[in-house]
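**Student:** Below: a set of structures, written as structure tokens.
The numbers here are math on the coordinates, done by the rules we state, and not lab data. In this text, all values refer to a predicted model and were calculated from it rather than measured experimentally. Cβ atoms are built from the backbone, for glycine too; each structure is taken alone.
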Structure I
Amino acid sequence: MFDNPAYRPAPRYREYAYTLTPGEELEIITDADFISCLEATADFDIGIDAPANVNFKQGLRLRVPGGFKSVRINNTSAANNTVSLGIGMGDFVDARLNISGSITNEAQRPDLFTDAAPVAAAAGPATTLIMAANAKRNEAILVNTGTVDLWIKGSNAVSKTGVFLAAGQNVILGTTAALYAYNPDAAAAGEVAASELEFS
């Protein structure tokens with residue numbers, strides 16, 4: 001459409017900032033082909049040459065081929081919403097973020113190792129809590145130290161689901177959830193040694 005430079009629209013850009021009360025809607029008359037949400041206290045709705053019925057939020061950018069003449073914004077939240085928009089035409093790139101100096105990126109490693117006496121998995125069919133939930137846990141290390149095969153689960157459901165753990169085998173699980181052992185053997189109890197790596 002704009003192959004001939006003589007007919008190519010000149011680039012333009014303008015920022016708009018408003019504080020809208022709950023349910024307030026306003027219209028911006030413009031001549032543009034993109035809109036960016038620079039800041040917003042909460043999500044809101046926009047309409048491009050139409051009623052405001054499309055959800056929009058901070059960080060989103062919408063380009064409209066062929067351009068548009070108006071934007072409607074509607075505060076759909078229950079509180080005041082401060083919105084800052086960038087509206088214009090052309091291929092503008094926001095390069096205002098400038099980080100100088102060096103940046104150190106170091107992976108954090110768990111600094112605590114917690115172990116406990118082996119837990120008996122009751123003869124079944126039965127499910128036993130092996131390890132309580134722990135938000136600071138990085139990994140759970142489970143060893144089937146008994147003589148019967150078990151199933152490691154994330155719930156106390158009495159069923160053969162989860163991670164199968166044969167006698168003598170071990171498993172490492174990266175989870176903070178509570179862990180259970182299901183023992184389907186009616187004749188013998190099982191046993192699980194449970195340790196965890198966690199952050200202090």
Structure II
Amino acid sequence: MLDLRFKLCQDKSCKELVFVETTGVYDSLLNLGGWGSPNPTTASASNITLSVTFPDATTGSFTFPAGWPTTDNSKYIIIKNTDLGLVADDSFDDGQYTFTYSITSGTIVYTKAQDIYFFCQVRCCVNKMVARIGDSNCQCEKDYVDNVLWASALLHSLEYAAICNKKNQFDNIMEYLTAICDTEPCDCD
């Protein structure tokens with residue numbers, strides 16, 4: 001039976017997503033869930049969509065263009081924020097997203113849902129905090145440096161919580177990081 005797989009990540013602008021279809025080609029030893037006989041072929045696929053539930057529980061949907069899906073793991077599609085119903089200037093908010101990849105073949109609908117955590121906003125904030133330490137015009141005190149080190153450690157913990165799909169841990173760390181970013185004591189600009 002076809003076992004859809006995909007990877008999805010956020011770009012540095014926090015406004016675009018990179019989608020890669022990773023289902024691959026059927027292989028009787030290595031990939032029983034891949035595309036091709038006895039499973040459906042990519043040519044038989046139709047109604048190919050990616051639905052999203054945003055952290056605030058609103059939803060959006062993206063319809064893939066002709067020529068998709070593919071068994072070539074080096075091909076990717078850029079999905080812009082506007083493709084999912086956001087305003088062009090809006091970044092994707094930090095938090096947990098549920099993405100559902102759906103494909104119809106004949107009368108059967110195949111789906112794969114994944115929870116994916118985004119934290120581009122707080123990563124940008126912490127990176128800016130780190131960069132300010134080296135600013136020769138910044139006379140930041142030791143407390144600021146300690147705050148930056150704490151924020152950096154929290155960011156690493158946030159990444160691991162996201163990778164391990166630990167929602168409560170992710171939410172708690174995100175709350176700490178958001179508070180730090182909102183009350184950053186050293187304005188070096």
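**Student:** Using the calculated result 0 for helix-only ellipticity at 222 nm (-39500 (n - 2.57) for each DSSP H run of 4 or more, over all residues; to 500), pick out the matching structure from I, II.
**Tutor:** Corresponding structure: I.
**Student:** Something else: State the single structure among I, II that was used to calculate distance in nm of label points 7 Å out along Cα→Cβ at positions 74 and 146, giving 5.2.
**Tutor:** Matching structure: II.
**Student:** Any idea which of I, II comes out highest on distance in nm of label points 7 Å out along Cα→Cβ at positions 18 and 170?
**Tutor:** Biggest value here belongs to I.
**Student:** When distance in nm of label points 7 Å out along Cα→Cβ at positions 34 and 178 is computed for each of I, II, which one produces 4.3?
**Tutor:** II
**Student:** Looking at relative contact order in percent (Cα under 8 Å, 6 or more apart), point out which structure of I, II has the largest value.
**Tutor:** That would be structure I.
**Student:** So, one more: Could you tell me which structure in I, II was used to calculate log10 I(q)/I(0) by the Debye sum over Cα atoms at q = 0.10 Å⁻¹ as -0.68?
**Tutor:** I
**Student:** Given a value of 1.6 for distance in nm of label points 7 Å out along Cα→Cβ at positions 42 and 66, point me to the structure among I, II it was derived from.
**Tutor:** It traces back to II.
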